[in-house]
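Novice: Heads up, there are several structures right after this.
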Structure I
Amino acid sequence: MKKTKPPICTGCTLLCDDVDFVVGESGVSSNVDCHVAQAFLKNANQFRASAPKNSSDFPALSKSLSDRLQSADAPLIVGLNHLTTEAQQWAWRIADVAGATIDTTLSKANRASIYALQRLGKVTASLGEIATRGDLIVFWFCDPVTTHPRLIPRLKQTNSAAQKRIVFVGDGRCATAEVADDVFDVAEADAADMIRDLRRAIGNKDGETKDDATDSTSKDAHRLARLLTDSNYGSWIYGHTNVAAEQDDVTIASQTLVRELNDHTRFISLALRDDQNAASGENVLAALSGFPVAVNLSMSIPQYNGPEYAAETVLENGECDFVLLFAGQGTSGEIEKLSPAARKYLAQTPKALISSEVLSEVDAELRVYVDRPGVSDSGEFCRVDDVSIAASCMVAGELGSASDLLRMVFERLCSNQ
């Protein structure tokens, strides 16, 4: 057996770079104590064993894809989160030439952090800075012990780090609440009230201060406000609520709170993401179009209007006649998150599927399997703190990379102009 150490584990957006992998006859394995990594490896091994080899070569497939894109009046390209950064750049070029709408993920959920950034900016830091300098970490409506199991140990592992206090706000029954130093059991419906009372407690809401607390929510807010303002370097790590992103005033308010806390101490915020390589896709779209998601390229200049050109909105309104869908582990869950109207239209619309996952629920007229990014396909990934990291192959690819296929599609589109 050959032992190798690739740069990262791509099981979650934490992208751990200290995991040892062993490549054997049955696939890739590791003894890492992380249920997310183990599930990822199990899925990757199953895909390698079960994915049918493409019936024709990439040149023929690229011709079929380019022909379908050219014949469509309103193509939609979506699923950049399942590609490496290099492949995402080719996908953008294809969308630009084909006049397509392009989006990072199928569902428009969990975009409140983007809207907050556009309205307020953000105060952020790398995981290394949080680990080295932070003394307080607040987990706001997220459960990293379940979704990113090695996050808390990584933030506590540096020798120079101060003793960190872990604060959890949200459903007190989750796994992270069990390891936190302080737990504030807050229902999602009460999140807005909690933020409002916190801002008043620290004296930044219209200059008000609230010295006496008369109800349980206000008492919790005062206690949490003291923890926040007494810290030397605090981190606000937040998840996403079930509220539609364009209506998520809580996330906007929480990011306002983080900015206000910097009048008292050093405080940063970080969205705990679980959407694979979507952060990289947002960076690619922002760099090349000026907009991070949901970009329409059917006109002379890129068009963006919040959720108007989001893949889910386009599908709901029946505004596309062909879908080029990039898929991978987690796509089934993304389809389930779609509204009924969007899911129905996706099912009946002609589409091509470029996938590193066998998806029985997607009926595509053209289905192409590619090597799994981070396993049999190398490339850049974007970590949860927006740091780009390179991944090398764990095993030799047998299907071909999405980046090579998309480059061929782009070249064919250009030659047919």
Structure II
Amino acid sequence: MSYYPESEMMSFGFEPERSENSIKTPIFLTSTFQFNSAEEGRDFFENIGKVPHAEQGLIYSRFNHPNLEIAEARLKLWDKADDCLIFSSGMAAISTMLMTFLKPGDAMAFTNPIYGGTDSYIRNYLTQLGVSIIPFRLDDSRENIIDTIEKSGFAEKLKMIYIETPANPNNEVINIGMCREIANHFSGKNRVLLAADNTYMGPVWQNPIEHGVDLLVYSVTKYIGGHSDLIAGACLGQQELIAQIRAYRNILGNMASPFTSWMIQRSLETLKVRMDAQAHNAKLVAEFLKNHPKIERLYYLGSPQNERQAQIISKQCKAHGAMLAFDIKGTQADAYQFLNNLKLIKLAVSLGSTESLAEHPATMTHKSVTPEDKAQYGISETMIRLSVGLENAEDLIEDLRRALQQP
């Protein structure tokens, strides 16, 4: 019998009878595992990289461990992925995935704007490795993106298209199915992969694999972890691709620890109820901000900027999420004053947690983005990014009202 993912999160992948009938998974704090025989140890090593990790056998916690395996098995259910790898951070997942499939002489195209850490890695590290990069706008048409890639001179070297939708921090979306078509257009002798960062929506509100994505990445720190108490990342996708990334992870040793993996299991049990409640709160907060006289512009999926964005959101998003951004009328000083005036909402980076968080993208999370790109993508000196949490919505609105009213 099949169950919904939120039901599977309570027990999938764990057999209580193998651990003193414990209802919850114990934390396996061990670096190495005993073999039953020399032959078994030989076979386990022979299987490294050749079979799914659940069939590999336990060798050493740099390769796999029970807490990691269970967390990965459960997380992949939300997106109906073949396999999943959990890493020590979101950037560890992203960088390992990119390093696996991009070599010197290759090219990748990617959406702008994009998370500041990813942007910095692509521009400052991949280029040093000899990877050519082709940025394009989220609001570009299929024809314009193809034209941008062809005019770059790197079309024949294209190996990956990397998208982030909705984009951080302006909530702009791109048609995932269109990106799949573009990747197919450039796939000839070499397959062009489509990878997506789904952190902003999490696996409850959007499932990019359903729309043609080959590889999916998350900062598990955000909605999946959801409590501001762990750092982790994940990469999900097709079995053959995940196997190649696993080989790199085995060498780099950047998988999540047993305790972090156990905490992810804890968080997965409440993922849907948390995210549903956050989306409800965000809708009420957005309604307040939309009509406030001191707000210049609101960036929220429930208030799309144009009809094209509305159609994309309707097609591929299952909710409007809990991330908002807005421009305050005035200057950077006014934006800073607003942030300093907040009492209930915390002034901090990160997102997707139980508590509401606000920050200033232009000088914080997206500080490394060039001034030209900031101007082009609306990351202004007056923009505030707000991650709506689980507090009472009336209290959140009152906190925002006070912060906007105070000089």
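Values in this text are rule-based calculations from the coordinates and carry no lab data. Predicted model only: the values in this text are computed from it and were never measured. Cβ atoms are built from the backbone, for glycine too; each structure is taken alone.
Novice: Quick check on the output: 17.1, 58 is Rg and Dmax of the Cα atoms in Å, for residues 259-370 alone, derived from one of I, II. Which one produced it?
Specialist: Source structure: I.
Novice: Same structure again: Thinking of I, II, which structure, once distance in nm of label points 7 Å out along Cα→Cβ at positions 251 and 291 is computed, gives back 1.8?
Specialist: It was calculated from structure I.
Novice: Okay, next question. For relative contact order in percent (Cα under 8 Å, 6 or more apart), find whichever of I, II sits highest and give me its label.
Specialist: Working: I: 25; II: 17.
Largest value of relative contact order in percent (Cα under 8 Å, 6 or more apart): I.
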